[in-house]
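Pasting the structures in now, so scroll down.
Laboratory data are not the source of any read-out in this text; all were calculated from the coordinates shown. On a predicted model such as this, the values are computed, not experimentally measured, just so you know. Cβ atoms are built from the backbone, for glycine too; each structure is taken alone.
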Structure P
Amino acid sequence: MRSKRRPVRRAILCGYYGQGNGGDEALLATLLQLLPPGVEPLVLSGNPAETRDRYGVTAIPRKSGRALWAALRSSDALIWGGGSLMQDATSWASPLYYAGLMIAAQALGLRRVAWAQGVGPLKRGWILALTRSIFQRCDGVTVRDRASASLLKTWQVKGVEMAPDPVWVLASPPVAELAPGPKVAVALRSHRTLTLDRLARLAEALDRFQTQTGALIVLIPFQPIADGEVAEYLADRLGSGRSRIVSETDPARLKGLFRQMDLTIGMRLHALIMAAAEGSRCWGLSYDPKVRVLLEAIGAPGWDLETTAGDRALPTTAEAIAAAWLAAWQQPNPIAPEQVQQLRDRAQVHRLMLARSLA
């Protein structure tokens with residue numbers, strides 16, 4: 001067993017990396033940015049070659065048992081690197097994978113860190129019990145939402161710190177202007193709440209809105225394999241010259257792209273975070289509580305796709321949707337630069353926890 005007092009020289013970073021998801025790649029890029037100096041990262045990736053080339057780090061296949069065992073034996077710490085890793089809404093196998101890594105890390109005496117986590121949903125009692133046990137044995141924990149912090153408190157997990165999503169502080173370079181004139185980013189995703197009827201309604205609303213404003217509609221599929229079909233549908237509906245699909249794989253450049261946007265209409269959590277951080281107005285389409293929590297935190301308008309009636313529901317006509325977007329377009333950005341800076345400052349909690357836990 002390694003001594004806990006031994007300084008961490010090498011840390012395994014595990015998350016949903018190398019899977020073509022812009023939000024998870026942004027979390028990895030931010031984690032690498034905030035990692036203490038002198039700590040060598042080893043990334044578990046679905047596409048190790050791409051991860052190595054993009055970030056200049058050591059990367060291994062995330063599901064290779066032999067490679068994982070060798071990595072655990074040669075490292076000092078394991079970091080769950082951001083996002084809702086412990087949830088069984090989509091699959092019970094995913095939380096078992098991450099829990100198994102933590103259990104192996106504990107057996108080998110590695111430091112164990114849960115970084116920028118969102119916990120749940122947890123529908124199965126045995127996975128909930130496993131998750132509670134794993135978090136109770138972590139050497140450092142940060143979460144990005146109040147519900148996760150409250151849950152871990154009821155589990156008597158010690159030292160839990162809450163802070164805004166770390167992607168608020170991801171460094172972003174300037175990106176060459178896509179085109180002159182106003183631009184609106186649209187980052188939708190395939191999801192059961194985005195029915196064909198709703199998608200058609202949104203497409204018609206974008207058509208009306210684009211005609212009224214003359215803005216270029218920039219369609220950004222954060223995970224092309226899941227979002228690309230939606231973006232292509234909207235591009236076809238808008239017609240030639242009125243929209244452009246942009247698939248940016250580098251997360252820092254992806255964030256920098258939003259600096260050009262006058263308005264961002266997004267379902268993707270990290271599309272809205274990046275947009276707000278870069279000074280774009282935001283309009284949210286919430287399909288998950290984490291999106292609704294973000295919209296409330298930054299005071300941005302939006303609709304809840306899980307709701308079918310009332311002010312929070314998506315309007316039933318394209319005319320009403322376009323009118324709401326136009327009203328937001330004509331108003332000053334409700335997210336003040338001072339508020340963005342406060343969120344960036346508070347997100348530094350994630351960096352400070354890493355420094356303490358890995359020292």
Structure Q
Amino acid sequence: MASKEIKLSCRNVWKVYGKSPDDFFNKNNGNVSDPLKLAQEMNHKEHIVANANVSFDVHVGEIFVIMGLSGSGKSTIIRCLSRLVEPTAGEVILDNEDLLKKSPKELTEIRRHKMGMVFQNFGLIPHLNVIENIAFPLKIQNFNKDTCFEKAKKVIELVGLEGREENYPSQLSGGQQQRVGIARSLIVEPDVWFLDEPFSALDPLIRRQMQDEFMKIQSVLNKSIVFITHDFVEALRIADRMAIMRDGFIVQFGRPIDIVMNPVDEYVRDFTGDVPFERFLKAEDLIEKSKSSTDNMKIISSTTPIQEILPQLADSKNGLAVVDDKNKELGIITPQGVINVMASAGSKKVQNRK
């Protein structure tokens with residue numbers, strides 16, 4: 001469960017490719033008055049704007065999803081966060097420290113101890129077996145072999161690779177290889193976890209299974225996560241909050257269900273138009289303020305999916321009381337309230353298609 005505490009902040013970050021991108025920025029370090037006008041000027045002068053004035057916060061324990069079409073800037077921004085790509089301007093704040101001011105040596109230490117990274121291409125070392133691949137980040141930090149393997153065995157169990165420790169990458173399926181990549185990124189016990197389309201190379205069935213495994217891992221570890229995808233259904237399944245990017249800019253923020261219900265423009269509608277939103281509703285999306293006592297009502301969590309809510313409502317005509325992770329009452333859910341939400345959402349979807 002995400003908290004309100006901010007772990008990572010991306011502030012007015014620009015990444016511009018060209019002959020002299022630094023010349024466009026003044027002492028405000030990217031905090032310009034008209035970002036769109038500046039980006040157009042850059043393009044006119046034969047510079048490529050990969051990220052334009054990107055700002056967002058990631059809370060402790062939150063899965064923050066960034067999505068967009070190819071070329072929208074989503075993969076560039078996640079690399080800017082880790083400084084695998086150097087931003088042209090802006091700030092990246094991790095634990096109240098600006099990563100863009102860190103020396104190469106300091107940055108290396110931060111990556112080794114605070115960051116986990118998983119990419120679409122699994123990047124496994126072919127001549128190392130599973131446990132050796134997973135232990136590799138600790139080996140290069142000069143941990144002894146026993147410590148490396150002891151920690152590796154723990155994450156192997158976490159990602160469900162027991163019995164595969166001695167297998168080599170060529171002996172594994174795509175899903176198993178990605179589990180190795182995930183385990184390797186987790187062995188350093190990172191504070192923040194960056195995942196760039198980690199499941200997009202997998203076939204649909206394995207992809208869904210990996211999403212389920214990912215959510216199980218997150219429920220145990222409660223990491224602060226930035227997750228890149230181009231698949232809105234995947235975003236709906238895993239995101240606490242999300243941002244949609246176009247041409248280097250963020251065009252809409254919000255909870256996935258809110259973006260589905262209220263897309264800001266045609267670009268966002270194209271992502272959400274065919275999404276079966278009703279499959280992803282949770283109790284927190286259906287809450288009404290209580291006008292009477294809830295003492296005799298059954299209590300459910302705010303994260304309960306609608307598939308589990310409907311059968312309980314059938315046996316609870318007066319409604320269900322909804323509580324948060326601290327057992328604080330948030331309101332109630334009633335059969336009529338569910339009908340009203342779904343009818344309203346359906347109506348908006350029809351209007352958005354016109």
Match the computed value 2.3 of distance in nm of label points 7 Å out along Cα→Cβ at positions 32 and 176 to one of the structures P, Q, and report its label.
-> P
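For helix-only ellipticity at 222 nm (-39500 (n - 2.57) for each DSSP H run of 4 or more, over all residues; to 500), the calculated result is -13500, so let me know which of P, Q that is. Don't jump to the answer; show the numbers that get you there.
Values: P: -13500; Q: -11500.
Source structure for this number: P.
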Which of the displayed structures (P, Q) returns the greatest value of mean count of other Cβ atoms within 10 Å over residues 40-47 on calculation?
-> P
Origin of the value 28, 16, 11, where semi-axes √(5λ) of the Cα gyration tensor in Å, for residues 72-159 alone was derived from one of P, Q = Q
Structures P, Q, by distance in nm of label points 7 Å out along Cα→Cβ at positions 24 and 144: label with the highest value | Q
Ranked by distance in nm of label points 7 Å out along Cα→Cβ at positions 248 and 280, the structure on top of P, Q with the greatest value is Q
Matching -0.36, -0.99 (log10 I(q)/I(0) by the Debye sum over Cα atoms at q = 0.07, 0.12 Å⁻¹, computed) against labels P, Q points to structure Q
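Upon calculation of distance in nm of label points 7 Å out along Cα→Cβ at positions 200 and 272 from the atomic coordinates, which of the structures P, Q produces 2.2?
Numbers: P: 2.7; Q: 2.2.
Traced to structure Q.
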